[in-house]
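The following blocks contain the structures, represented as structure tokens.
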Structure I
Amino acid sequence: MVGAVLTGGASRRMGRTKALIELDGVPMARRVANALALAGCGSVIASGGDPVELEPLGMPVLPDRYPGSGPLGGVLGALELFSESDLHIDGVFVVACDLPALRGGDLAGLVHAIRSHRDADVVVARTARTARIEPTCAIWRPRATERLREIFDSGERALHRAIEQLESCAVEIEARAVRNINTPDDLDRYA
């Protein structure tokens, strides 16, 4: 089983909560949650943000354990959450809420890889066109929690640099699937 956590939300550049921005009448976070469900993830949890504001998403919202610490803090908080639970899971899919083009089929290769690459601490998406990793679309093994905590405590905040310090496996994914929306211009280009 693979758990799933959506991260991200408030955005200074967007001037509003990205998770709730609608594309074709569906909030971005709901689109990503649907893709995760289609990829076989159990319930999807939103991490960070105001639970009352995010209520329209129809999913549990957990407080950010490390506010202001960026995506690495979000991943660490998600791993800690699942490590503290009684669930037996293969990994925790942590995906940014601003990847609205993501589809369940895009994620199937990552789910397969976490089950077949037992030595990997993290399975991360890599774009087909550029061969760059997309660290905000990855499945993390709960056993990596302690090492990630050490990396975080050392002051590191860049997710890609944390991944470099772990045993990782990259899975190719179409670039369009992980095109994120960070600015109003990005949003205009998506539409």
Structure II
Amino acid sequence: MGIVISFAAFLLAIMCHEFAHAYVANRRGDATAAEHGRLTLNPLAHIDPVGTLLLPLILVFTRSPVIFGWARPVPVNFSRLRDPRRDMALVGVAGPMANLLLAVVVAQIMKAVAAGASEITLFVLVQLLMTNIFLAIFNLIPVPPLDGSRVAMGLLPVPAARMLARLEPYGMFFLVALLYTGTLQQVIGPAAAILMKALLGEI
């Protein structure tokens, strides 16, 4: 039951994350995601076999303290955006911000029902809170192709942004190395714990 709940929480977080990318891109003038059926809350439209299914399930079954992954990238044609550099940053940050917003809502629900909630209800809420916090922090890492790199490329001077963009073919190898060495967990874990305590009013 715990594995099912953890995975369902992850799917919900991913679904909202990708919808936010598509929504903001559409609002800023690029309807590419909508044209490809990605402006939807249907999780089937966003599933990536490795990032949405295989990796998260491995992390759940191995009882990893950090559950994260990715969905199919939302297609964005930056040339269709009204202000490509600024809007690239807005589209990039939209996903993590959607996860943080969900985390805030869940934290408020937890504080409201904590005294009388059943054990299973609290477990579901904790999983939702943790998953959204972890995904937000993970995706804000400024390593291509993560969202943090899109934000950085929209804010950095053009030469530096181009240098960062050239790293994209190697980004996933870098992230796998961070995961394999435990560095990723050491970075995300403490940051997530602090944010969780702050949202629950424990700081």
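Just so it is clear, none of the values below were taken in a lab; they were calculated from the coordinates. In this text the structure is predicted, and so the values were computed from the model without any measurement. Cβ atoms are built from the backbone, for glycine too; each structure is taken alone.
Can you spot which of I, II the value 19, 49, 31, 0 was calculated from, given it is P(r) over Cα pairs in 10 Å bins from 0, in percent, for residues 71-126 alone? Don't skip to the end; give the middle numbers.
Values: I: 19, 49, 31, 0; II: 20, 32, 20, 18, 10, 0.
Computed on structure I.
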Please state which of the structures I, II yields -9500 when helix-only ellipticity at 222 nm (-39500 (n - 2.57) for each DSSP H run of 4 or more, over all residues; to 500) is computed from it. I
Comparison of I, II - label where Rg/Rh (Cα atoms, Kirkwood Rh) is highest: II
Entry that produces 5.0 once distance in nm of label points 7 Å out along Cα→Cβ at positions 7 and 159 is calculated, selected from I, II: II
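One of I, II was used to compute mean projected area of the Cα convex hull in nm², for residues 39-150 alone, and the answer was 7.8. Which one was it? Spell out each step's value before the answer.
On the way: I: 7.8; II: 8.4.
Source structure: I.
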